[in-house]
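Please go over the structures that come below.
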Structure P
Amino acid sequence: MNILYLHGLNGSLTQEKREILEAFGQVFAPTIFYEESKTVISDLKSEYANQEIDFVIGSSMGGFAGFHLATAFQKSALLFNPALAGRSVQQEVPLYESSKRSLKHIILGAKDDIVNPSETLAFLSNKLKTNTAYSINYRLDLAHRIPIDIFEEEVEAFFKHLYS
């Protein structure tokens, strides 16, 4: 299985998190310069169009891009504190539709002071008519950064849910 991992603004995939993901498949983790290009989503879609992407995982700004790319690729996604309602860096959002029902499992941190979980929930409430199954885990113990233990727990739960 191929996993497309999208890091957040000025972030990267740590080796620890890569090892967790590699237990479930091959990991593609491009370095993304969100501030240098407003077309990151369409650029990534073009870059990975010929790869067989099975899952999209993203955090913050990567969760925002992953939300749209999962729809474009018609694949399930695990999104940590996705910056859906607003971002400090503007991006063009291509309009993708999916004929295949897929899961978007969203992890929201109650202590997140970067991506407001209430605004994310309001954004999602306007998307409920799309061909997507939403699963939301609102974690009281989570801020914006994703500690390794929570990352591992949520990745394992995501794949267990998909294959149970």
Structure Q
Amino acid sequence: MSKVAVIMGSTSDLPVMQHAIDILEEFEIEVDVDIVSAHRTPEKMVDFGSNAHHNGYAVIIAGAGGAAHLPGMVASLSPLPVIGVPVKSSNSIDGWDSVLSILQMPGGVPVATVALNGAKNAGILAAQIIGSSDASVLQKVINYKEGLKQKVIKGAEEVKKRN
């Protein structure tokens, strides 16, 4: 079974990134979590990014705030798909610096970027990527999306009952 690495630049990113971890666990996808700072532990980042595909990962989810170099730098080192999660941090400019740092990658170094603090969607996207070649995970994604549909239908019925 494929596994996903969820990395972030600082422990302060964990409350946001926990949403990716939670949804991946819901899909029963193995998750490894680590702190890998592009600026404070660059050697660790290079080692991680260069070897992630040798370590059994199928997808990397990288969250970062502020200058947010981690997703792009890891993408430059790894042949795996990288999903970037811009995190609104204490040193952030309303999160826009993080969004643009992750979103505006040069040609040849793609990073799939989700919304500001959108770690849950990063986890779902990772599951969809894995599900494209794993029927078990694909079925879990299908079931999850059906659950979303049913929740909306139930909500609509409840609203109609109020009127």
Structure R
Amino acid sequence: MPDAKRRTLLKGSLAAGAVGVAVGTGLLAPRAATAAWPENAFMAKGVDDALEALLGSGTLEESASVRIKAPDIAENGAVVPVTVESGVKGIDSISIIATGNHTPLIASFNLGEGALGFVSTRIKMAKTAQVVAVVKAGDKLLSATKKVKVTIGGCGG
């Protein structure tokens, strides 16, 4: 029995050594897993430009079916909790915008088929501004807005 364990150990050591040599010589290089992201949308300086680059349209329809939860007053703009939910069928994505930020598009979540229309995150706000939740369902852009007063800025303020 000891010979079988020793053979297994030697085989495993040989395999690990071969992988180490392949990585060291560049024959087996790990690739960075990078997702395709809409850089133009996240770098846009205006809300309409960001929406156009991200969703193809800047026309929003205010809807009671989109609910945004955020504090009325955020003591620290660096960590403002925001929750967006909607019961609309066929949601493709949920995006969050802070109109007072230098680059207003904060986050965009692409949802898979059958996913619940719910996201919760913490955002960074530079100053008191409107937080806009945008739900894309088919060709419709539904939105809800909430004003958040920031007492201490989170983006260098």
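Values in this text are rule-based calculations from the coordinates and carry no lab data. As the structure is a computational prediction, the values presented were derived from the model and not from experiment. Cβ atoms are built from the backbone, for glycine too; each structure is taken alone.
Among the shown structures P, Q, R, from which was the value 4.4 of distance in nm of label points 7 Å out along Cα→Cβ at positions 22 and 78 calculated?
Only one of P, Q, R returns 4.4 for distance in nm of label points 7 Å out along Cα→Cβ at positions 22 and 78, namely R.
Kindly point out which one of P, Q, R the value -9500 was derived from, the read-out being helix-only ellipticity at 222 nm (-39500 (n - 2.57) for each DSSP H run of 4 or more, over all residues; to 500).
Among P, Q, R, the structure yielding -9500 for helix-only ellipticity at 222 nm (-39500 (n - 2.57) for each DSSP H run of 4 or more, over all residues; to 500) is P.
Can you say which of P, Q, R returns 10.6 when mean count of other Cβ atoms within 10 Å over residues 14-21 is computed? Mind showing how you got there, number by number?
Working: P: 14.5; Q: 19.6; R: 10.6.
Answer for the origin of the read-out: R.
One of P, Q, R was used to calculate Cα Rg over 2.2 N^0.38 Å, for residues 54-93 alone, giving 1.26; which?
Attributed to the structure labelled Q.
A value of 58, 38, 30 was computed for Cα extents along the principal axes in Å; which of P, Q, R is the source structure? Show your work: numbers first, answer last.
On the way: P: 37, 33, 32; Q: 58, 38, 30; R: 72, 39, 31.
For Cα extents along the principal axes in Å, the value 58, 38, 30 is produced by structure Q.
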